[in-house]
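Got some structures for you, see below.
Since every read-out is calculated from the coordinates, none of them should be taken as a lab result. Source: prediction; values computed, not measured. Cβ atoms are built from the backbone, for glycine too; each structure is taken alone.
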Structure 1
Amino acid sequence: MPKNNEFLDKLPPETRIEHRPNDKNSPETEILDLLKAAFGGGDGPPLPVNQRWLMRSPDKFLGHAAVQRRWFVVNNKYFEGWLLGGVCIDPDLQGKGLASILIKKVLSDLADQELEFAILCCDKEQLENYYKNLGFTKISDSALYLEDGKLERVDGDRTLAISFRKYFDVEALRTEHFPFGFDFCWGRD
């Protein structure tokens, strides 16, 4: 777990990472454009988050990551942690190490906060190995998605976790299908 920010020295000149501890005044249009370029997808505002990190050069957004503070019920126990998502780099700049720098900055900032762990899900084996190299541990081979307390779907999204405290073992989060519940709804009456 990186505790210092030496990795920031590897950023290209004039590139910076802005940490936004709340989601107020975030540039929605630019964030959506970057997310669409990286992931494809539809319209609508970015999902609500507690914190964002925006990698940018003077003239454009280069990368994005965000976290939501969430409760997870795993093996009949409650755990509060960060759900890391929306991690992306402009497709024209991928493969240059920028994502690693961004994620290390996110993890460094989160390690200084009160929650013990962060989780993320990924749908590709190459991403699983990438996140393992950054210190994450796989805790599930699939994800269980709930909405309004009802099962929406189970899919092959691998779930990985990282601990920010020596005393917290992410093995406590290991389960067959990691339960992702959603406390918010879009487009519902």
Structure 2
Amino acid sequence: MRRLRRATAAPTPATGLPDVARALARGVSAGLPLVDALARGADAMEGALAETMRACAAELRAGHPTRASLQPLESLAGGAMLVGAIELHQELGGDLVASLNGIAEGLADRERLQLEARAATAQARIAARIVPLAPLASLLMLVALAPASADVLLRSAPGLALIGIAGAMTGVAMLLLRRIAARAGL
């Protein structure tokens, strides 16, 4: 039986924000100040996320305001919510750990939904790339199998008009599919 290997890519800043929120929640729940929670969280992570967290911690240690120090995190998708919760806690108090854990779960859910949407639309995306080639393939088969018919199609005004209309309709369909995919975030 053949085993399928699952790709385990390192989290990117765009997809690893739930891990950042969880790391901060663990540090804060252990009683660490935010700057130390960032540094310890960075030590537990790898790659771009760890570097981003270290940079934020360095900015906080240098005495920069929280929002300015956390700007690299804020610029990530979902990061504004994370930074907003930290600032809100600093201004008004409250349970930062619960907020960070809730944000982490919400961000993780969003990532799961995006992956599910990509998987659900994979066939449609592949078809959107292949279907426009069908008229060209049909024309090539017509040339190969019935050259006389292809000659009439390619040399007469009505035949060329049909080819033009088919090309225009395919172009409009591709444009609409791209718009739909862009609005769905795919």
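Using FRET efficiency 1/(1 + (r/R0)^6) of positions 38 and 158 (r between Cβ atoms, R0 = 30 Å, to 0.05), single out the structure from 1, 2 with the greatest value.
Comparing 1, 2 by FRET efficiency 1/(1 + (r/R0)^6) of positions 38 and 158 (r between Cβ atoms, R0 = 30 Å, to 0.05), the maximum is at 1.
When you work out distance in nm of label points 7 Å out along Cα→Cβ at positions 70 and 166 for each of the structures 1, 2, which one comes out largest? Kindly include the intermediate steps, with their values, before the conclusion.
Details: 1: 3.0; 2: 5.8.
For this comparison of distance in nm of label points 7 Å out along Cα→Cβ at positions 70 and 166, the top structure is 2.
With distance in nm of label points 7 Å out along Cα→Cβ at positions 54 and 110 derived from the coordinates and found to be 2.7, which of 1, 2 does the value describe?
Computed on structure 2.
Which one of 1, 2 has helix-only ellipticity at 222 nm (-39500 (n - 2.57) for each DSSP H run of 4 or more, over all residues; to 500), as calculated from the coordinates, equal to -5500? The partial results should precede the final answer.
Working: 1: -5500; 2: -24500.
Answer for the origin of the read-out: 1.
For which of the structures 1, 2 does the calculation of FRET efficiency 1/(1 + (r/R0)^6) of positions 46 and 102 (r between Cβ atoms, R0 = 25 Å, to 0.05) return 0.95?
Structure of origin is 1.
Going by Cα Rg over 2.2 N^0.38 Å, which of structures 1, 2 comes out largest?
Evaluating Cα Rg over 2.2 N^0.38 Å on every structure, the highest lands on 2.
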